[in-house]
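The next part holds the structures, each set out as C-alpha cells.
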Structure P
Amino acid sequence: MENWFLAYTKPKSEDNVALRLTNAGFETMNPKIKEHRYYRRKITDIVSPLFPSYLFVKFDKIKDYHIIKYTKGIKWVLRNDSGPAEVHGSVIDSILSRMEGGVIPIKPSFAQGETVIIKGGPFEGLNAVFEKEMKGMERVSILLKTINVRLIVDGSMLQSC
C-alpha cells in the first residue's frame with residue numbers, strides 16, 4: 001500500500017531528486033512558495049522551497065523503501081521506531097489546497113491600525129500605521145506618522161513592529 005513519506009535531500013537538491021523519482025515512476029510533491037521581496041533596491045518575485053531539503057514521496061514502505069533510500073541526492077527518509085514515518089494524507093491535502101500552479105503564494109497581511117516599519121525605499125526605517133490593502137499588485141495604503149502623509153506602497157516593503 002502506497003503512502004506519503006518525507007525524504008531529506010542534500011541541500012538545494014530537491015528539484016533534481018524529484019525529477020529522478022518521477023522518472024522512476026514515483027509520485028512526488030515539492031511545494032514552493034512565492035514571495036515579493038525587496039532585494040537589491042527593487043521588488044522581485046522569489047520562488048523558494050516551502051521545506052528546504054525536504055521532499056514528499058509516495059511509495060510502498062515494504063516494496064520501495066530500499067530504492068528511495070538509495071536514490072542519488074537523498075540523505076535519509078524520516079523514520080520513527082517502526083521504520084519510515086508516514087505523512088498523514090490530511091497534511092498533503094492541506095498543502096495541495098493552498099498551491100496555485102505548483103506554488104503557494106505568500107503575501108504579508110496586517111490588521112488595520114497596526115504599526116509597521118518600512119523595510120526599503122526612500123522611507124526605510126520609518127514607522128507607519130497600516131490602513132488597508134489596495135486592489136492590484138499587492139499594494140497597501142499606510143499612514144506615515146512622522147510627516148502625517150498617506151502613502152501607497154508594496155506590501156512586501158513592510159514588516160510588523
Structure Q
Amino acid sequence: MKYIFALSCILAFLGCKDGDRNKPQEGVPESYSYNYSGMMIQPILNYEVERAKDGTVTIAYCANSLEATVYKAPADLLEKIGEMVSKYKVYKLKRSYQPSMEILDGYGWHMFIAYENGYIGSGGSNAWPSEKDWQGVAAINKYIQDIIDAATEADIIEVRPLRR
C-alpha cells in the first residue's frame with residue numbers, strides 16, 4: 001500500500017499524462033486509502049481499506065498515532081465505496097490541489113482508490129476541492145468511521161505500526 005501511496009503522490013505532483021483530472025473507473029475498487037496530516041510525524045487521520053486474497057476486507061485506522069488498528073470490515077465495503085464514488089462523481093476531483101501562494105506548513109490530504117485497471121487519486125497541500133466536490137470523500141470517510149465506531153474488541157484483528 002505504501003508503494004501505491006507514494007506512486008500516486010508522484011503522479012499527482014507531476015500531473016500525469018492525462019492532465020489534472022481523474023477518469024471514471026470500471027468495476028469494484030480493490031482498495032481505498034485516505035490520509036490527513038499536519039506538520040507532525042503521525043497523521044491526524046488515516047484509513048486503509050483492502051481486500052485480502054482470501055476475500056477478507058479490513059480497515060486499518062489510525063488517528064494521531066503511529067499505530068494502526070486493523071478491523072474486520074463488512075465483505076461489501078469496497079462495493080459500497082464504489083457506489084459512493086459513482087453517486088458523488090469522486091472521479092471529478094482534480095489530482096492535485098495547491099494554494100495560489102507557496103505555503104510550507106499547514107495541512108495536507110490524500111485520497112487514493114485503486115481499481116483493477118486504473119485508479120482515482122487526489123490530494124492537496126493547504127488546499128481542498130469545493131464543498132460540493134468534497135462530498136464524496138466525506139461520505140466515504142464517514143461510512144468507514146461509522147463501521148469503526150460500531151466495532152467491538154472482537155472485530156480487532158491487530159494493532160501494528162502504521163505503514164508509510
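What follows is calculated from the coordinates using simple rules that are stated; it is not laboratory data. Nothing here was measured: the structure is a model prediction, and the numbers come from that model. Cβ atoms are built from the backbone, for glycine too; each structure is taken alone.
Summary of values
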quantity	calculated
Given 3.8 for distance in nm of label points 7 Å out along Cα→Cβ at positions 40 and 96, calculated: source structure among P, Q	P
Value 15.3, 48, calculated as Rg and Dmax of the Cα atoms in Å, assigned to which of P, Q	Q
Highest-scoring label, criterion being relative contact order in percent (Cα under 8 Å, 6 or more apart), among P, Q	Q
Read-out helix-only ellipticity at 222 nm (-39500 (n - 2.57) for each DSSP H run of 4 or more, over all residues; to 500), computed value -5000, structure in P, Q	P
